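Before anything else, here is the set of structures, which you'll find just below.
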Structure P
Amino acid sequence: MAENRIPALRTQLTELNERSRMYGTQLWQVPFAYIAIAGIATALSRELWPWLLVVFGLIGIAVGCHMNGLKDGIERAVGHINKVEEALGLTPTASTAKWISVDPFLYLVWSLVIGSLLVGAVVLDYIALCPGS
């Protein structure tokens, strides 16, 4: 290996490690922020809460897609880290933790999306059918 590539590979390894940490941090921060914002806004609004449920359900679709992208990003970053470690002559050590699963967070977000869309739609339909109640 050319000696002039080593500093570039070390920099790349540092950046990839930082990227995988950032993705991992977002995987648990994003769903809890979504849940907190949706819950607080819905609780504070007395008249608009059915609409807010629908809006937060739609926003939740974007949150769920973002989380799927984060999960894929972590796997890509770990794969690239291993390649860079090999190129540096190191034993590849990076791996995704098998005992930590992001699936419960994904299930939680997708359940909230489906639930808020359904409840919001049912309540809005009820309000439309019974305007005086």
Structure Q
Amino acid sequence: VFVSRNDGFILSAKDRSLIGKNIFTEIPQLKLQDPEKEESFEYQHKNTEYVGSASAIPSLGWSVWTWMTEDSINQDSNDNLVETLITSTIFLVLSTVCIYFVVEKLVYNRDSAAILGINRFIEYSKKLE
């Protein structure tokens, strides 16, 4: 988080060495942003991509700048994707195994036909012939 005056003078920053410097000199891409609009934006600083937003405090003439790296934003989504893929693969394999055993028991095993009462149906249909 940075807090700066409208002229770019940094009043507060995570990195204390930046206090008193000009935010627009330190991060030139922020010159293109208007804190009055309160929009998010992307910028690159020291070969790292950031997503930031700014908000103006008109009564004080200050701007509050927040930022986060794109990697940290995407990390939760990537973790969720991996977890979902693993879980769905496990359930797909379990479902396939269950279906195999059900088909094996009901279709290919004569004892299962008796369980279902199919033998009685077959005997009844033979008597009708």
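Every number in this text was worked out from the coordinates using simple rules, so none of it is lab data. Keep in mind that this is a model prediction, so the values were computed, not measured. Cβ atoms are built from the backbone, for glycine too; each structure is taken alone.
Using mean count of other Cβ atoms within 10 Å over residues 51-58 as the calculated read-out, with 15.6 as its value, let me know the right label among P, Q.
Q
For which of P, Q does semi-axes √(5λ) of the Cα gyration tensor in Å, calculated from the coordinates, equal 72, 15, 10?
Q
To which of P, Q does the computed value -15500 (helix-only ellipticity at 222 nm (-39500 (n - 2.57) for each DSSP H run of 4 or more, over all residues; to 500)) belong? Walk me through the numbers on the way to the answer.
Details: P: -29000; Q: -15500.
For helix-only ellipticity at 222 nm (-39500 (n - 2.57) for each DSSP H run of 4 or more, over all residues; to 500), the value -15500 is produced by structure Q.
Same structure, new question: Taking distance in nm of label points 7 Å out along Cα→Cβ at positions 3 and 75 as the quantity of interest, name the structure among P, Q where it is greatest.
P
If relative contact order in percent (Cα under 8 Å, 6 or more apart) computes to 35, which of P, Q did it come from?
Details: P: 35; Q: 15.
For relative contact order in percent (Cα under 8 Å, 6 or more apart), the value 35 is produced by structure P.
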